[in-house]
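In the part that follows, the structures are each spelled out as structure tokens.
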Structure I
Amino acid sequence: MENELRSGEILRKTRALMPGVLEDLKSLIRYPSVAFPGYPAEPVNAMAGATAAVLERYGLADVRLVDIPGGYPAVFGEIPAPPGAPTVMMYAHYDVQPARKEDGWDDDPWTPVEKNGRLYGRGAADNKSGILIIAASLKVFDGKPPVGVKVLIEGEEETAGHLEEYVAEHPAFFRCNVFVVADNGNLSVGDPALTTTLRGEVSCTIDVRTLDHAVHSGTFGGAAPDALVSLIHILATLHDEQGTVAVQGLRSSASVNTDYPEETFREIAGVLAGVDLIGTGSIGSRLWSKPSVTVIGIDAPSIAASANILIPRASAKISMRIAPDADPRHELQLLMDHLRAVAPWNVRVAVRAVSEQPGFVCPTGGPGFAAARESLEAAFGKPATEKGAGGSIPLMRVLHDAVPAAEFILWGAADDAQSYIHGTNESVDIRELERFIVAQSLFLQLVSTRR
């Protein structure tokens, strides 16, 4: 009965907060806080200040901007723990992916729009909703939660950031009992899930040269090798006939029990009618525990600039998602060795490493994880499942290395079915946002009693 009364009081307070939460989320969406190189810095810095102001108004009194050398500031605040209580560090990020209306948005991506119970705008789900989950869960307790709280809002999660180096150099700054990361979500609205694995990501470029200059394709074609044809030959070896990654030796992890129904996945991914899915095994294993390879860019003549020549040089960038527990350096080396080994006709190939980001496997046996599951089930009114995520959050492994005894909770208001994070018409379900504020508030209450 006590838990029900506590849950009811938290739900009542959350619902009273929701009109203000929505207005504050709309305000944050209006900042085009794209931290990518080449984008203006002013909106990103302004967003950092706006984030700090929101957190302060919701009860985080000690808020400050922390200078991250080489990058944008992080927003940090702290509430000391009551005697004997654990400390929870809550994480989100305020930077977002680029967005332009001409990319296919129904409305201007920086002008929030409410439609059919969802709030649309860049960052609505990824990850400005996470900022409001954190802020509102503090407001539920009037800024006096039953645990110690540290809040960390990053400014460079979507791009090559600098926070990882800062964590490694200042581990005591991040010391806590549990990290709560509000940068994830459910497969579909109303179906609660805790994310327990994240794939890593590695990438490289390949540069193929065959001739010292372009030549006439009629005069020399048929004997002289074309660099683009050679590159296509190499890239075609990355997958077998079923679409499974064909790089030998790559690691696959054990898969979580939750899976995507195929029809749901096809609809969410936008797979065209009649087009086969690639790979083998369950869809969940293909997305969360096995490697996948994508050619994310090619430098070669465009159709508009094409001519009847043999191309002397062509390049590509290749990104590979790796198993959550795989060694990124080892997996990247296997990929690079493969690209060199399959090059045809002794063409000149230069392969260069670009990035190596580790995956993450969340510890699930501790009292914090149990409290999170209980909180999630109470907020949603149904059992919670565990799922993986195909994307990467490199900071997780760095935080684990810095605070190895800490637990991790990964959840958030985005949903795979309709949020379209990184894509056009990004949105967050308003009821889902409310449920996660309730869940995070319940978690703070429950974890205060767990040891």
Structure II
Amino acid sequence: MNFSIIQKSQFEGSTRIDAEYYQPEYFIDFAKGNWKFIGEVLKKCQYGLSLAMNDDKKGYPMFKMDNIEDAFLFDNKVRFADVSEIIFKNFQLEKNDVLFNRVNSEEFVGRTGIYKLDLESTFASYLIKLQPDKAEILPDYLNIFLNSKFGLRQIKKYARRAVNQANVNAEELKQFKIAVLPMPIQKEIEKLSNKSWEESQKSESLYQQAERLLLEELGLTDYEKIESLSVVINLSEVENSRRMDAEYFQAKYEKLVSKLKENNSKLLGEVIENIPAKFEANKKPNDKFNYVELSNINSGAINGFTEVLGKEAPNRAKRILKTNDVIVSTVEGSLDKVALVAKEQKGFLASNGFFQFRSKEVLPEVLLVMAKSIIFQFQLEKRCAGTILTAVPKETIKDMVIPILPKETQEKISNLVKQSFESRQKAKELLEEAKRRVEEMIESK
């Protein structure tokens, strides 16, 4: 039994009497060092806007929880909100604003990142914008602190749990305590944070170069989506596809396939092996597995896992991953969840909500870029079917058209992707160093 004894005096002034709030693993000795309530060091603590978002780039970019990754905000999947100039000015993001995700699943509530982009943008209502008094707490230090174990303990402690959701509101966030470290130490943390950001930007740039090279080689650089209001098709096409919904016959799909066929291309079933999902973890009930789901996929890589025993593994955990496999989500709305399996991730267990691809003709890094680009994305999007859960049936992908690039071009793309991953790894290492430095300084008090 796990329990802790709480003095009556500890309840006084508190609005919480639930056992979760007083778990011993959340304990922090605030008697050591100089601690202040976060609310005391903030100049601004503001909820975002509750507005409909669009993908047509109407209005201003509106950042949400999905844009927070590795303690920073990225604009590669940002959506837009059409807001008036007056409202925008009141909710505009400024460089080095810290954004805290106040409501989501328990896994994601409290996700925090710092905004370092040069972009006129705003933020969604389930984020809280924090601007500290820089004379006392630097924004980068606040961000790293909330991502450190001392921030995470307080997030878990204050989180109000409900069915599939948790919440930490702004008033509760103000009750968190932050260690006020000497300014020279905070500036060291700021320097590490900025170096991490620079490496992550370098990683993004290298990956974009790889994708641009791929599209240039295929003559798709200036490819534009065709959004025709109507399209004429033959009855035979309906019969062959066994589909008659308008979404399946959008002109943009046919245009892409025609363009690919102008190059050296083959059908997916001829060059790429789609590994069947047939592993049964329950046959190894006491073996430990690192289990990967869609939420663990970011920036073309697997960034996290859940450790499970074979007997505890979900029924959908049917895939054993191999180095250089490319996994691609089968579910509409998350088809862009694509990752290359790293050497150290060999043997990871994955959900059958992915396709698992291998090829002898296409380098794994090139296959990754294809899978994240319109080459795979449009063809997968076209094949989505279903009612409650719309996904890509595995039997429909064999006739997807895949370009076979010259070996020299593949190697150039592969090298750019490898360099991108190296920079991404450096960014993570710098971020971990910053968190470790904060934790060591607090514990040394």
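Where a number appears in this text, it was derived from the coordinates with a stated rule and is not lab data. Since this is a predicted model, take the numbers as computed values, not measurements. Cβ atoms are built from the backbone, for glycine too; each structure is taken alone.
Couple of notes before you dig in:
- Taking FRET efficiency 1/(1 + (r/R0)^6) of positions 178 and 266 (r between Cβ atoms, R0 = 35 Å, to 0.05) as the measure, the highest value among I, II is held by I.
- Of the structures I, II, the one that 1, 5, 9, 11, 12, 12, 12, 11, 9, 7, 5, 3, 2, 1, 1, 0 was derived from, the read-out being P(r) over Cα pairs in 5 Å bins from 0, in percent, for residues 130-313 alone: I
- With relative contact order in percent (Cα under 8 Å, 6 or more apart) derived as 24, matching label from I, II: I
- Per distance in nm of label points 7 Å out along Cα→Cβ at positions 114 and 138, the highest-valued of structures I, II: I
- For the structures shown (I, II), FRET efficiency 1/(1 + (r/R0)^6) of positions 34 and 194 (r between Cβ atoms, R0 = 25 Å, to 0.05) is largest in II.
- Test item: FRET efficiency 1/(1 + (r/R0)^6) of positions 74 and 274 (r between Cβ atoms, R0 = 30 Å, to 0.05) calculated as 0.05, pick one of I, II: I
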